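> Pasting the structures here.
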Structure 1
């Protein structure tokens, strides 16, 4: 049976819905409406990848530092990739909080040598657009020689309409198609291959060696993923603990969280999903990738493909459409209905918030998830985690940063009955000391606040929302 299920998936990849046999089960669960979404199943050919990177190399010629902008699947795979290298020329920005921008700008050595690479499959991702226009203020002539947009080809005209008509663009997919969703964009698209190429100092031979070694492992990886999914086909909830010791968790934890939460969450009645990465939780089903591989980049590519295949096969057993995300537009629609004054909240102490959490907990709640709509210090996160552990030891807690959280976990949270969500904003954000006009920074902050309130207003799950004093 395993060969038949695997063949169903492989047969579906690269085809339109009308081309897939009616008895193929992936016809029902691997299309977003009529839109194909299995372009990630098969890697590009080496010849096409090499030719495309040669083309891209000309666009980034003379640039030595790179700032990637994006949300969710457009950025977290790149963060994971960069964590494997000591190369310090790749930076990331996925928060509208000016404090995040300040940290990135402090790392820049020579602005003349900077290339900003915004990534948006649709071309219109709000936060990515705002961050891109913010950074364009740093350069003469709005940085026309300092930007390279990555998007789907069909979104290029939308980018032009949004003011980017004179800026270079490249397609996310090597074949210029649009059948790969954001959370499946690694390791087979430019979102993965471009930063890897840069980390390898543009050595195409090194990249070829990595790519070919990865290809030699794909069949084993695919079969191993199926075996694990088969063993878990009867579990009642999708509570998974991804045990990973070879890859730094920064970046990877969020990448894996999105893959599972957005693919499986709020898709099936009374089936709930929670993903713990790098830690074991009682009652969670372990996922451990076994592969003997010396090259860390080959290992990462194989690990990503393994987890994506596991999700696809597990979704097959549970009859879940794993490529759509039907609820993610809910908070975006709400934003247009809110006024800026709706986002004002009187700041509250953490002690009071603890009491409010205590009052909300009931027999259904198993987890506490905190979403911070600001860019916190590591010490604040550690303090918050300590408070939650001390006061609620029976409830595993998770802390994430908004609004990136909206792009990786909002879908699963929307109908979640097992988690209490705590949404936190700041009473004030940083506005001074940056080479950006205060009006632009205020626009970004106001948008971040709007997203937080729209999220609170639209979630069907149990939730609380507070503003806290700036740490």
Structure 2
């Protein structure tokens, strides 16, 4: 054997020995790591499901350890209280083939050389509950994935839902392209990144005596970049994009279609105060291939006191949230809960929160309408004051503007007539024109708005006890009197 070849063989032997030693070490640690991870997962699951009717647990059923690998079996139990007291929990079983580190073979063959503690290859197992799911996936495990655990307890995962073709009953079927998800977290799951994609999902269903319904979703993308806050929930960004959605419905089997739907949500915290932004956009809406329009909505909030909101949410969940059967709780607030609720509201207002519907737009072929409103709040000196004084102190400012396009109203009226089965173009045009003109007349007659060309305009501004309503300045008391006179509302209804 020549010297270079001998050196190479020596390196391979040493690497193999080190990997064997590492695999043995990993094998001795894997059970403790699994138990700790499952405990943390159950704690996180309970936290995320708190306040809902769903409960879930994960447990390690068995673990068979070997030198280079181990085989684990897990049981996942899910219980939905809304299903009734006699409903059995859903039980899912998973098998997990765990490759010990530091160099699992599945990583070596994909040229991933960074040492890791273990690589988990899990899959859903067939049971009486999941056998139909397996059949729809051509007898393959419909849910599987891989998770790599680093020595610093970071996690890098990939999950896959396999394509499905299934007939639910003689009138219903589903076609699913499958879905993939990739995610990464650090130790204890404080930072989480995830992204996923689905090509299509088609659901068709019909009930006796009713026209069939078809729902089709194409090109779904999901993405999250989150960090767990000091208060136990995640903050950051979530994005959902849908290339196309389609609904076929009604006796005429009308087809409503949207394209380029986007949802973006973000939240952040500065100390104990939270801010957030939600945005919804629909790039294109059609009905039976005829254009309807596009839409966008943006909502924001800032200076929200987190502990106060969490406390109020807990009271709501225990005292006001509808029960599993849809009935309202009968328990009344205790004096202590009433005091806590008032203290939380005062704390929430003391942070001077700001809420806004920054943009609500609807654009059709011939017109565009817009609405926005912003509100700033503060803590009043006392809630025992007269309602008007409380309002003056609590509502520090309000600014609202509406621009309603009469041509847009006509366009939407034409769509409504089409849905009602009207097909004559001249009749549809007359109805649409009449509805748009009627909207302008009613706005002027009620005094809530004025007409400027093709637009119906309204504005309301309030600050420091003074109201500007469509250009008319008055005190808050005068504004209330105007509304009472105009709509006949008694003081007890304001």
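Any read-out appearing in this document is the output of simple, stated calculations on the displayed coordinates, not a laboratory observation. The structure presented is a predicted model; accordingly, all values stated were derived computationally and were not measured. Cβ atoms are built from the backbone, for glycine too; each structure is taken alone.
> Suppose Cα Rg over 2.2 N^0.38 Å works out to 1.29; of 1, 2, which structure was it derived from?
The read-out was computed on structure 2.
> Consider the structures 1, 2: one of them gives 35, 34, 31 for Cα extents along the principal axes in Å, for residues 54-181 alone as calculated from the coordinates. Say which.
1
> If relative contact order in percent (Cα under 8 Å, 6 or more apart) is computed to be 6, which of 1, 2 is the source?
2
> Work out which structure the value 19.9 belongs to, where mean count of other Cβ atoms within 10 Å over residues 118-125 was derived from one of 1, 2.
Comparing all candidates, it corresponds to 2.
> In addition: One of 1, 2 was used to compute helix-only ellipticity at 222 nm (-39500 (n - 2.57) for each DSSP H run of 4 or more, over all residues; to 500), and the answer was -13000. Which one was it?
1
> Now for a different question. When distance in nm of label points 7 Å out along Cα→Cβ at positions 78 and 446 is calculated for each of the structures 1, 2, which structure yields the highest value?
2
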